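These are the structures, in structure tokens.
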Structure 1
Amino acid sequence: MVDADDLVSASEIATRLGAKRPGVVHDWRRRHPDFPQPIARLALGYVWSWPDVEAWARATGRR
């Protein structure tokens, strides 16, 4: 079960990790096979679990 407070978009991921643009998240998805998979795709875009993304960011030195 995922806590709704842990759901993040590419824009929120970029902001939390200090990236200049949300598109970098999609670049990471393409370039890094270990980047977490989105848990859903909505009309407005993909949604990830923040704890998964944060763990990836820590493991790769991005946080």
Structure 2
Amino acid sequence: MAFEIKLTKSLNGRKKSHIATAKSLGLTKIGKTTVQPDNDATRGKLSHIGYLVSVKEVSA
């Protein structure tokens, strides 16, 4: 399993830690999509910035 993560809200004005988390997932611009593995680290990052992204499960 993997997650398809799309940045849906702007990073402007967000906490520095939230911006860093988004960038660690490869999300820099609104609408950018990335596929990340389903593991504890990714789930933790998603819980941190869940209000900025949309997540869809995909098979790897």
Structure 3
Amino acid sequence: MRKGDVICPECGAGFRRIELGSRRGTVGEFRCPLCDHLLEALDGSKEVAYRLTVAPEKIFE
């Protein structure tokens, strides 16, 4: 298992990214749920999960 942090370059939202090499995932893409910016294209070779950890400041304005 690999963990890392990803920040959306469009809106500044922060995500925790977890990758499981022992499980196959699905082919597709992950887009920021707040601004719809493409963050990663997934090839299905491993399971990848994202969790929002830091909401961008403009939500609080």
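To which of 1, 2, 3 does the computed value 4, 21, 35, 26, 11, 3, 1 (P(r) over Cα pairs in 5 Å bins from 0, in percent) belong?
2
Given a value of 0 for helix-only ellipticity at 222 nm (-39500 (n - 2.57) for each DSSP H run of 4 or more, over all residues; to 500), point me to the structure among 1, 2, 3 it was derived from.
Going through each structure in turn, the value belongs to 3.
Values in this text are rule-based calculations from the coordinates and carry no lab data. Computed from a prediction, not measured in an experiment: that's the story for all the values here.
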